[in-house]
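Below are structures written as structure tokens.
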Structure P
Amino acid sequence: MSELTGKQKRFLRGLGQRLSPAAVVGKGGLSDRAVGNVAHLLADHELVKVRLPEGPVRKVIATELALAVDAACVGVVGRTALLYRPGELLAPDRRISLP
């Protein structure tokens, strides 16, 4: 996944404000099931909010999760990470058009 520009990240964060967390990573950290779930959600929606465990490792977990599903980590605020991966298989009217 190519690096997103600042303008693109701001645009995606704006879209992500109205989303609810669709996936949760528990205290045990990243599991194969959690990675598979997020990958499936990204294939269907392109932009996904993920709830992370408390503690200082949440940014590390968000980065590892983004690498595992070949997505860009748009941002981490509190216990919530926002991930984006373009969906090539989605219909053109369902895709997010980045600025």
Structure Q
Amino acid sequence: MANGDLTKTSVYDKIEIVNKHSIQVRRADCVMEEQADGSLKELSRGFHRHVLQPFNSSVDADGDWTHTATDISGEAASVQAIANAAWTDDVKAAYKAMREAQEV
């Protein structure tokens, strides 16, 4: 890298479990510029946030529920590890029961 070169870095700086089943993810995207002394100066920082739940749940006209497991394969390894640890069978069952108890 030479003086004045720009680099972009992305860091998953917040991964939080909310209500035992929702996982809030925040990714910080930074643009850095190399200085003459070799240090990096942050020029900008932006955030991307999203929430994951163990299932995508829907109910049909007959009142039958379908719970499709959330595909986390595209998530960062740290997010996958937390989801796999947090979404136990008990948590998944409680999430399904909570969704089915909601009025449609």
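Give the label, chosen from P, Q, of the structure having the highest value of Cα Rg over 2.2 N^0.38 Å, for residues 20-59 alone.
Answer by largest value of Cα Rg over 2.2 N^0.38 Å, for residues 20-59 alone: Q.
Between structures P, Q, where is distance in nm of label points 7 Å out along Cα→Cβ at positions 12 and 84 highest?
Q
If mean count of other Cβ atoms within 10 Å over residues 52-59 comes out at 16.2 when worked out from the coordinates, which of P, Q was used?
Clearly, the read-out refers to Q.
Have a look at P, Q and say which one yields 8.7 for mean projected area of the Cα convex hull in nm², as calculated.
Q
Output the label of whichever structure in P, Q has the greatest value of relative contact order in percent (Cα under 8 Å, 6 or more apart).
Comparing P, Q, the top value of relative contact order in percent (Cα under 8 Å, 6 or more apart) belongs to P.
With mean count of other Cβ atoms within 10 Å over residues 4-11 coming out at 13.5, pick the structure among P, Q it was computed from.
The read-out comes from structure P.
Tell me which structure, out of P, Q, gives -7000 once helix-only ellipticity at 222 nm (-39500 (n - 2.57) for each DSSP H run of 4 or more, over all residues; to 500) is calculated.
Of the options listed, only Q reproduces it.
Every read-out reported here was derived from the displayed coordinates using simple, explicitly stated rules and does not represent laboratory data. Not measured: the values here are computed from a predicted model. Cβ atoms are built from the backbone, for glycine too; each structure is taken alone.
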